[in-house]
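So, here come the structures, one by one.
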Structure I
Amino acid sequence: MTVTEQPLPLKLCVGWGVGTLGVSIMFNSITILLQRFATDYLGIAAVSWAGIFLLTKLYDAVTDPLMGMISDRTRSPLGRRRVYLPLGMVISVIAFYALFHAPAVTESSHALLVMLALLLLFSTGYTIFNVPYMSMLPEMTEGYRERARLVSFRIYGVGLGTVVGLALGPALVAYFGGGRDGHLIMAAIFSALVFLSMTACFFMTADAKQSAPSVENKIGWVESWSLLWQNKPFMRIIGLKLTQLCSVAMNQTMLIYFVVYVLEKDYQFLWVYGLIAASSTMLGPYICLRLLHRFDKRSLYLIAALIHTLFMVSWLLVDANEPVSLIIIRGAVLGMTAGAMIMTAQAMLPDTISYETLTTGLNREGVYSGLYTTTEKLAFALGGSVSALILGMAGYVSSTTGGAVQPESAVQAIYLCVGVLPAMLALASCLFLIGYDLTEEKLNALRLAHS
């Protein structure tokens with residue numbers, strides 16, 4: 001049994017995907033640059049940073065599902081999702097710029113509280129934009145493969161955003177003299193790029209299909225969470241994303257330390273590495289789409305995860321004498337497999353949401369997307385916070401001058417957090433796909449049974 005899949009217009013796919021570009025620029029800049037900016041230029045202790053960063057994600061754990069519920073019940077001429085995009089854009093862009101304008105501990109006794117407040121403001125704006133934005137995905141098309149195609153545009157946005165955050169970000173900081181001034185100019189340029197991409201997303205998705213809220217959606221919190229828990233395919237994807245993105249976050253957060261303190265190279269090298277690795281991220285979805293007629297999404301994820309794990313462990317073999325070509329090859333393979341893992345996992349999300357709609361008749365894309373977004377943020381918070389905590393416990397020396405001589409224990413902690421732990425987490429994510437059975441055939445059968 002098959003269900004006819006009407007291809008979405010290219011303009012709509014590009015318009016929705018470009019929204020992720022803005023989100024990814026901010027997300028990657030904060031993950032890759034902000035922690036070292038805080039520890040090495042603002043003088044914030046690594047352990048203190050771990051605490052406030054994790055606290056903001058606990059805040060997200062409440063606000064993301066709440067935002068999802070609000071968007072599920074919204075009625076407006078712009079639909080129940082797009083109406084929130086401009087507000088989220090404005091708040092998050094302002095907060096993003098302000099984060100790199102925060103005072104150092106030597107300038108203000110309240111520096112840590114200021115950073116916490118700005119992180120909370122950024123999280124609020126990010127939530128207002130990203131939860132309704134992600135809720136649009138399962139509404140725009142019902143096709144199993146067409147959803148994978150639509151998600152591929154999001155991963156292209158993730159890849160471009162990673163190029164900007166991982167490659168262009170360090171290059172701009174270095175070009176404008178480094179230090180706090182270099183970071184501030186970089187943040188101003190990126191804020192403009194984010195504003196343009198999110199604005200383009202709002203206007204280019206004007207024709208996106210959006211389902212209307214219904215009275216059946218107005219169920220209580222207890223019943224709502226009970227239904228979520230009963231959706232076993234969704235809970236498996238949540239577990240998978242939590243472990244997978246913890247792996248990504250830990251590696252990305254520690255990469256800049258690895259380049260500086262292990263490879264003994266500067267931001268110019270990080271620009272080159274980041275360009276290759278992030279560009280390779282966009283190859284993953286392209287390859288997966290070509291293989292989707294032979295393998296299902298679950299199988300493609302498992303293949304990519306196993307290759308990713310092997311290359312992640314290989315960072316243990318690297319030191320300052322490693323040939324640049326081998327470092328670049330590692331980055332290219334890791335980028336490609338990470339892109340494949342993110343794309344296939346993301347493509348399974350709307351399938352799990354449709355599973356509830358087809359079995360219960362409820363349209364609760366917002367609640368699901370809110371919890372999914374919380375999982376993404378929590379994963380990056382845990383990955384970043386745990387690595388910062390390990391770094392602090394290993395005796396990492398913070399400073400306000402751009403770096404200090406680090407003890408051997410701190411260098412070993414960097415190795416642990418850039419390779420070993422991310423590899424273990426990537427491998428562990430595969431365990432959540434045991435028993436996952438939402439194939440194209442099963443979804444088509446459910447859809448035809450309810451048509």
Structure II
Amino acid sequence: MGSVSKDASLPITSADDLLLPMLEAEKPASEFKVGTESEKTGVLDGVQAVSYDEIVRPVLERLRDRFGYHETPEVEGGPLIALRRDGLSVTLEPAGQLELSGAPLKTIHETCAENTAHMKEVESASEGLGVRWLGTGYHPFASQAELSWVPKMRYSVMREYLPTKGSRALDMMRRTGTVQANVDFSDVEDAFAKLRVGLKLGPIVAAMFANSPWVERKRGDHLSERSAVWLDMDNERSGVLPVLWEGTPSYERYVEWALDVPMFLFIRDGALVRNTGQTFRDFLANGYEGHRATRGDWETHLNTLFPEARLKRTIEFRGADGQRNDLVCALPALWRGLLYEADALKKAQELASKISPEGLIAARNAIPSAALRASLEGRDVAEWASEVLSIAEGGLERLGEKNDNGEDERIFLAPLRALVSKGWCPAEAAIEAAPGDKPDAEAVIDHLRVA
């Protein structure tokens with residue numbers, strides 16, 4: 001969602017240039033849309049991990065040839081790693097997880113129709129290859145040794161650098177999957193209101209969507225293995241950013257944080273330049289090997305930051321595990337209901353104001369294993385989750401976007417409400433469907449399968 005500046009090659013000549021991605025993205029509320037990103041994990045012949053050459057590339061080729069997608073290689077003549085069509089794209093995560101980066105759409109009815117059509121296309125493109133695609137936060141079967149790498153330039157840098165920052169970095173890259181919602185903002189006050197709600201309520205949402213109870217064919221220690229991974233990945237570029245919670249809203253405050261995060265790389269003349277360890281602030285002041293920072297370099301850097309809520313040309317909410325088809329649309333519906341209706345946003349801010357940095361960090365550490373049973377500020381996270389849902393449901397009701405059957409967007413929250421009312425997250429429903437310390441692989445696949 002959003003686009004890179006047309007002036008990406010221009011040098012950064014002032015601090016104002018660093019604000020352009022946000023300033024250029026501002027729009028009136030009447031033009032607000034939601035983009036949804038969802039990742040799928042492939043399994044082959046039961047539990048075997050998929051490879052790029054044998055499975056992932058053929059699936060992309062079939063999508064291209066059958067459904068009118070266009071290739072978008074990183075460089076001219078580069079390998080097939082992404083497709084684009086009508087505002088949406090299909091991209092790859094490091095071990096071949098298949099991601100739909102949906103078009104910015106006005107309603108969640110449109111979003112769900114887009115996802116349904118995409119899954120049908122993926123199922124067609126996968127026919128005869130023996131691959132099945134799962135909606136989950138963590139690969140339920142594969143070890144690191146069983147996974148391959150896709151030929152994407154930045155991954156070659158990340159696979160070397162990130163393990164020096166956290167023991168679960170490669171798990172983050174190769175074994176996790178997510179559903180993500182991207183929202184618009186009208187000005188800096190609106191952007192920071194949404195960003196702060198996202199940072200504070202993000203771990204609660206992660207608990208609501210916990211959906212990764214299995215690790216290497218066994219019941220793991222967590223209901224969200226993915227959330228556990230993010231606690232030990234790279235704390236310099238991730239987390240809930242308490243430094244931004246209070247004070248006057250300003251894009252400069254996010255920029256100041258981002259400037260001090262170490263870089264991964266930048267691109268010159270179609271070639272990758274490794275630049276790990278240098279902060280963008282230092283790169284901006286001193287350059288690197290004769291190269292000077294450009295606007296495109298800055299946007300590339302913003303894309304390598306991984307807080308629970310990320311500010312770019314949209315605000316991205318990144319904390320949820322990958323989901324089955326019946327819950328994929330619940331995540332964007334939740335954030336749309338919380339953030340796009342004035343009364344709901346005010347109530348969400350009031351609820352978020354009751355959370356302290358210390359309380360949230362403690363809860364975030366407990367949520368991977370306990371999910372909705374974790375404690376936050378002396379209350380079960382399940383209670384917070386029920387309030388969050390009620391606010392979102394009210395927002396969607398007042399927004400009043402209805403389908404042809406006269407149903408508003410609350411229908412996409414109904415499966416989530418059913419779980420939260422039981423004090424359950426999706427992982428607990430998954431465990432019920434495939435019980436035991438070493439569950440039947442086919443039962444796991446049947447429950448998680450999306451295509």
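Relative contact order in percent (Cα under 8 Å, 6 or more apart) computed as 22: which structure among I, II?
Going through each structure in turn, the value belongs to II.
Taking distance in nm of label points 7 Å out along Cα→Cβ at positions 17 and 41 from the coordinates of each of I, II, which one would give 3.2?
Going through each structure in turn, the value belongs to I.
As an exercise: log10 I(q)/I(0) by the Debye sum over Cα atoms at q = 0.08, 0.14 Å⁻¹, calculated from one structure in I, II, equals -0.43, -1.33. Which structure is it?
I
Given a value of -24000 for helix-only ellipticity at 222 nm (-39500 (n - 2.57) for each DSSP H run of 4 or more, over all residues; to 500), calculated from one of I, II, which structure does it belong to?
I
Check the numbers for mean count of other Cβ atoms within 10 Å over residues 241-248 across I, II and tell me which is largest. Don't jump to the answer; show the numbers that get you there.
On the way: I: 23.6; II: 14.0.
The structure with the largest value is I.
Starting from the value 21.9: which structure in I, II was mean count of other Cβ atoms within 10 Å over residues 281-288 calculated from?
I
Thinking only about distance in nm of label points 7 Å out along Cα→Cβ at positions 49 and 193, which of I, II has the largest value?
II
Every number here is computed from the coordinates shown, using simple stated rules; none is lab data. Keep in mind it's a predicted model, so treat the numbers as computed, not measured. Cβ atoms are built from the backbone, for glycine too; each structure is taken alone.
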